[in-house]
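Read-outs throughout are calculated quantities, based only on the coordinates presented, and are distinct from any laboratory measurement. Treat the numbers as computed from the prediction; the structure is a model and nothing was measured. Cβ atoms are built from the backbone, for glycine too; each structure is taken alone.
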Structure I
Amino acid sequence: MKNIIKNLLSGMIIGSSMLIPGVSGGTTAIIIGIYDRLIKAVSDILNDFKKNISFLVQVAVGGIIGILLFSKAVLFLTEQYNFPMMYFFIGAIFGSIPVMIKKADIKMSNIYNISFVLVGVIIAVAINFLPKSGLSVIPDSAGGYIMLFMCGIIIAVALILPGISTSHILLILGMYETVLSAVSDMNLIYISILGIGVFTGVLLCTKILEKAMNKFPSQTFMAITGFVMASVYDIFPGIPSGIELIFCILLFITAFALTSIISLKNQ
C-alpha cells in the first residue's frame, strides 16, 4: 500500500509539473528519482507484465489526478508568481544533476565522457530552432494519417527524454492547436492514430535508452544531464529586481538543496 501511494504521488508531481510551460515530465521524473524505473518498466513490460503494468498505471493515474487537481493552482502560481516559481523549479533541476553524475560514475579527468553533457545540451537547444512543419490541419488522406503516426513517434521522444517539453515539440510540429482542437472535438480517429504513434515511439525509445544506459552508462547519463541542463533554456524568466531577486535566490537554493538530498537518498 505504501508503494502504491508513493507511485500515485510521484505521478501527481509529474502530471502537475508538466502544466508549467517548457517543463519536461522526464526532468521531473529524474528530480523525484523514478526516471530509471519508468524507463525499465516500459522497456521490460512483457518480462514482468503484471508488476510493470501495475507500476505504470499507478503513475499514470497519479499524473491524471495531478493534472485535474492542481492544474488551476499551478497555472495560477505560474502566471501570478512567474519568477519565484521558475527559480524554484530551476533550483530543483540543478539539484537533480549531482545524482545524474553519480549514476554516470565518471572521473572528472575523463574529458571524453564529460563532453557528452555538451552533446545533450546542443541537441536539446537545437530542437528549439527547428522550423515549424505544416501539420496544422486534420489529415484527410492515408498519407496524412501516416505522417500523423510518425509525428506521434517524434512526440514520444519528447515524453521520454528529459529537458524537452512535449508542448514545445507540438508547437514545432505546428500541431499544438490542432491537437487541442481534436481533443476538444473528440476526434477519435485523429486521437487514436496519434496515440498509437506515441505508444509505438515510447516502446522504441525506452528500449533504446535502456540499452544505452546498460552498455554506455557514463556517456548516456552525461548526455541526459545535458538534456536536463538545457531545459533551463525554456523556463528561465530573466533576472528579477528588488526584493523579488532575494526571494528567488532563496527559493533556488532551497529547491536545489531539497532535490539534491532527496534524489541522492533515493538512489
Structure II
Amino acid sequence: MGFLASLKGNQALRAHTKGEVAKAKKLYHEAVDEGGVMEARVMLGYALLLIREGSYEQAMALLIKAQKAPDLTPDRKGQLFVDYAACCAKTGQLDKGVKLLEKQHARTPIGLTYQTLGYLYVEQLAQGKPVAAEDTVVMVPGPHEFSDPVPAEGLSVEEKQEILDAQWEEKKAKAIKLIDDSLEYDDEDPVCLDNKGQLLYRILGDKAGAKEWFEKAHEEKPTQIDSLWFLSRYDVEAGDVKAAIEKLETAVEGRFSPLNVVDKATVEAELKRLRGE
C-alpha cells in the first residue's frame, strides 16, 4: 500500500461524510481495489457504501478481507459483523447472519449488536412457523455437546412438525429475552425500543401494546424510519390520513438501510396511495 492509496482512502471517507457518493465510490475503488489499502476504517466505509447501493456480494467479500486489517478495533469489529449479517439477511442467508452475530454478541455485547440481532430475530420469526412435509429435513443437535446439528431420520411428518414447532418457540423465547435485555442495557435506545414494538406488532400480535414502544422510539428519534412507518399504520387505521402522510413524508427523507422493515420505494408508493395520486 502506497502513500497515494492511503491518501485516496482518506479523501473517500471525507467525500462519503459529505454525501458525495459517486466521488467517494471512485476514491474507495482506487484506494482499496486498486491501491490495496488495508485500513479497517476505510474498508468499512467502502463496505457501507456498497451495502447502501445493494452490492451485497461485493460488500461481503470486502468485509471478509477487512478482518485482517491491523486497525480493526473491537468497535470496528462489531460494525464489521453487523454489516456482514445485514448482507446475509439480504442475500437469503438470514440464519447464517444471525449465527455469526450471536457469536460476536456473546463475545462482546454492545448496543450495535443488541440493535441488529434484535431486529434479525424479529425477521426470522416473521417468516412464520415452518410446515413439515414428507421431504422436509429437520436438523437436531448432534450426538456430542459441540457437534453441529444433524438431520433427524425416520420421523413421521407429525414428529417433524413437533420438532419444528418447538424450535420456533425456542427462537421466539430467545428473541423476547434478547430484546428485553437490550432495553435493560439501554432503555433509551430508539432502535431497541422499535425492536420491542416490532416484536409485539409483527410476531406476538399485540398491536395495542406495540404502539407504546413505537411512540417511545419516536420520542427518542423523531426521524427513525421504521417507527414512523408503524405509527403511520395506526393513523391509517384511525382514519387520520393527514397524520399518516406527515409521518411518511419525514420517513421518505431518511437514510434507508438493509435493516429497515420497508424500503424507500414502499414508502413512496404508500404516500402516493394516501394522497390519491
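When helix-only ellipticity at 222 nm (-39500 (n - 2.57) for each DSSP H run of 4 or more, over all residues; to 500) is computed across structures I, II, the figure -26000 traces back to I. When percent of Cα pairs over 26 Å apart is computed for each of I, II, which one produces 44? Corresponding structure: I. Can you tell which of I, II yields 28, 15, 12 when semi-axes √(5λ) of the Cα gyration tensor in Å, for residues 38-141 alone is derived from it? Label of the source structure: II. With distance in nm of label points 7 Å out along Cα→Cβ at positions 190 and 230 computed over the structures I, II, the top value is the one for I, the highest of the group. Work out the source of 17.2, 56 here, i.e. which of I, II gives that when Rg and Dmax of the Cα atoms in Å, for residues 102-221 alone is computed. Label of the originating structure: I. Computed over structures I, II, FRET efficiency 1/(1 + (r/R0)^6) of positions 78 and 246 (r between Cβ atoms, R0 = 30 Å, to 0.05) reaches its largest value in I. Computing distance in nm of label points 7 Å out along Cα→Cβ at positions 118 and 150 across structures I, II gives 3.9 for structure II. Compare distance in nm of label points 7 Å out along Cα→Cβ at positions 126 and 158 across structures I, II and report the one with the greatest value. Once distance in nm of label points 7 Å out along Cα→Cβ at positions 126 and 158 is worked out for each structure, II has the highest. Once relative contact order in percent (Cα under 8 Å, 6 or more apart) is computed for every structure in I, II, the highest value turns out to be that of I.
I, II: which one has FRET efficiency 1/(1 + (r/R0)^6) of positions 62 and 238 (r between Cβ atoms, R0 = 41 Å, to 0.05), as calculated, at 0.80? Considering all the candidates, the number was obtained from I.
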